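Pasting the structures here.
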Structure P
Amino acid sequence: MPGTQPPKWGVIYNADALNLNEMLHFSSLADDAGADSIWTAEGWRDAFVPLAAMAGVAKRVRVGTAIAQMARPPVLTALSALSMAEYSGGRFILGVGTAPRDWNKNWHGFDVPRPVARIREYVECIRTVWAASSTAPANYAGEYYKIHNYVPFLTPVATEAPIYLAGVNPRMIELAGACADGLILGPLNSVAYLKDTVHPSIKRGLDKGSRKTCELCLPRICAVSSDAAQARALARHAIAFYSLLPYYDIVLNPLAFAAPAQAIREAFARGDVPAMLDAVTDEMVAALAFAGTRDDIRNQAREFDGLIDTIILYSPYFGVGAEETRANHAQMLQIWGS
C-alpha cells in the first residue's frame, strides 16, 4: 500500500501512433529522465515483443506488461515471462488481466462470465509452471485450467517474476491484494475512486492473503501543452474511448458522469467520433485526467501523493495522429523528468 512519499512514475507505450523505433527512442529517454518503469499495452501490437526491444535500450528501469491478456494459455504466458525476466536481468513485471468480456468472446472464442475465479486459476497455473522441474513436473486441476505433467526440458535461467493483476471493480482489486504482487488500475480513475473503492478493497485482499504488500499502480491519462485548452481537447480522446467500457461505471457514476458516458456510447454506436469527443465534459477532463500546462499537471499530480505507489503516464491515442502523439510523449518526459 502507498506510503507518504510522492509516487514513482513510468510510461506506457504500444497502443498509440508511435512506430517501434519511436517507442525505443522514447523509452530510452524515459530511462534517462529518471522513470522507474516502462510498460506495454496490447493495443494493435502484442505486449511481449515490443517490451523486449525496449528493455534492450532502457537498461535501468523496470519493464512490465500492462497488461498481457488472459487469452494466452497460462503455460505460454509463464514461458514468455521467464524469457523476459532472463533478458531484462530480473527487471520484468508480468501484468495480466482478463480484458473486456466482448473481446474474449468476439476475438478469442471463449467467454469469461466469472473473471475473478478464472484469473485466480490463471495466476495459480503460472506459478505452478514456474515451480516445475525435471524431477517434479507441474500438475494443476481447476475448473478452467488443467496442466498435466508439464516438464521444463532445461533449467531456466530465471524461475519467477512478480505478477501484477489488472483490476477495476472491488472483487478483482481484492483478489490482487490477496494473491498478486501489484495491482494495475484502469486508465479511468479519480481520487474519490481510490479512497472509496480501491484502498478498502485492496486492504481486504491483503488481510485475507499471505502477502504483506501489493504495489498500487495508477495508469493516468496525461495530455500536455502550453495551450491548456489544446491539452484538454487531447485528453477527451482517451476519456471518450474508455467511457465505452461499462465496467468503468464504478468510476463514472459516483462522479455524476453517467449521462455523458451514455451519450458517448450512443455516438460510438452510430459511428460519430466527433460527437463522442463533444460529449466529454470539462468536469470529466478535470476529474479523470492530467491535462493542461506543465504547471497545471504538477498541481494535479500532487492530489495523488500518498494514495498510490506508481503513476503510469498514458498518452491519449484514440483518434490521435502521430505528430501529436510524439509531441505529447516528449512533453510528458519534460515534466516528469525535471
Structure Q
Amino acid sequence: MKNKKVTVTGANIVFLAFVLSYMLSQFILSVFMSILVFTGSIDSPVQFIKNNIYILTFVNEYFLILGPVLIYAFAKNIDFKYVFRFKSPGLLPTILIILMAVPAYFVALALNSTVIYFLQFIGRIPTQPIPVPRNIPELLAGLFFIAATPGICEEMLHRGLILRAYERRGTIKALVISSIFFGIFHFDITNLLGPIFLGLLIGYYVIRTDSIFAGIIAHFLNNAFAELLQFFLAQEVEAEYLSISGRDLLATILYGMAGLIVLSILITIFKKVTNKRSTYKPPISSVRDDIISVISHWPIIIIILVYTVTAAFYLLTLALV
C-alpha cells in the first residue's frame, strides 16, 4: 500500500540535503574555477559561469533539487498522486493563472528592486550570470533551462513535498512556511522577498486547485516572462553591476502596485471558480508554537545558519569590493 503521509522531519531533511549538496557543489565549482584562472584557461569565474550556466542549472535542478525529492519519495513508498497532487488544475483556473503571471511578476520585481536599491549603498551588486538570449534558439534554450526546468524541479520540492508535509500543521501555516523556505532556498538576499511573495501566490494556486500543475504553470510563466523581457529589451552591452536610481525604483513600485491591484481582482475571481476544489486543514497549535517548532528543528537550524553565514559573507563582500 502506498504511503499518503509525508513527515515534516522527512521534508526538512530533504531540504537540508539540497542545501548541503548545493553548498558543496559551489565550493567545488569555486576551487575548479580558481584552478582554471590560475592556469590561464579562463579569464574570469563570472564569464565561466555565464558560458556554462545551462549545464550548471541542469545539474542543480535535476540532481541537487529533484534528486533528493525522488529518493525520499521512493524510499518511503509514498503515494505520488496524493502527495504531489498529480491532477488537472482545470481550464478556467489555468486561464486565470496565466492572466495573473504578468502582474505577479511586477509585484515580485518591486519587492526585489527595493532590496537592491538599499543594498547598492553598501557596495556594487553584480548581475546574475544568466545569458541574455539574442536569437530564437538561445531564447528556446533559456525557456527550457531557466523557466521549464525550475518550474518542474522546484515545484516538486516546495509545493509538492514541503507543502504537503507542513499541511499537517494547518493549510494556511503550511503555505506561509513553504513560502519562506522558497525564499531561503534561493540563497540570494537580493532575491528573497520576491520568491517569498511568489511562493505565497503559487502555493495558493496549488492549494485552491489541489494540483501541482497549477504551480508548475505559474512558476514557468514567471521565469519565462523574465526571459522574454531580456530577449526583447536586450542591450548591446550587458551591465556588469545592478544599479537602480530613485526614479527607477519609484516607477518599479508603481508598476508593482498596479500589478497588485490587478492581481487582487483576478484572485477574487480565482477563489470563486476554485471554491469546491480545495479543502483546508485547521491549525493544530498557536503561531508562537509553530515558529518555535519550525526553527528549533535541527535541519532548519542548520539551514538558517548556512543562510545567515552566506548572507553575511555576501554583504561583507559588497562592502569590501
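Annotations
- Given 17.8 for mean projected area of the Cα convex hull in nm², calculated: source structure among P, Q: Q
- Taking relative contact order in percent (Cα under 8 Å, 6 or more apart) as the criterion, the top structure among P, Q is Q, with the largest value.
- Which of P, Q yields 0.55 [FRET efficiency 1/(1 + (r/R0)^6) of positions 56 and 96 (r between Cβ atoms, R0 = 35 Å, to 0.05), calculated]: Q
- Parent structure of the calculated result 182, given that volume of the Cα convex hull per residue in Å³, for residues 144-263 alone is the read-out and P, Q the choices: P
- Test item: helix-only ellipticity at 222 nm (-39500 (n - 2.57) for each DSSP H run of 4 or more, over all residues; to 500) calculated as -13000, pick one of P, Q: P
Read-outs throughout are calculated quantities, based only on the coordinates presented, and are distinct from any laboratory measurement. Computed from a predicted structure; not experimentally measured. Cβ atoms are built from the backbone, for glycine too; each structure is taken alone.
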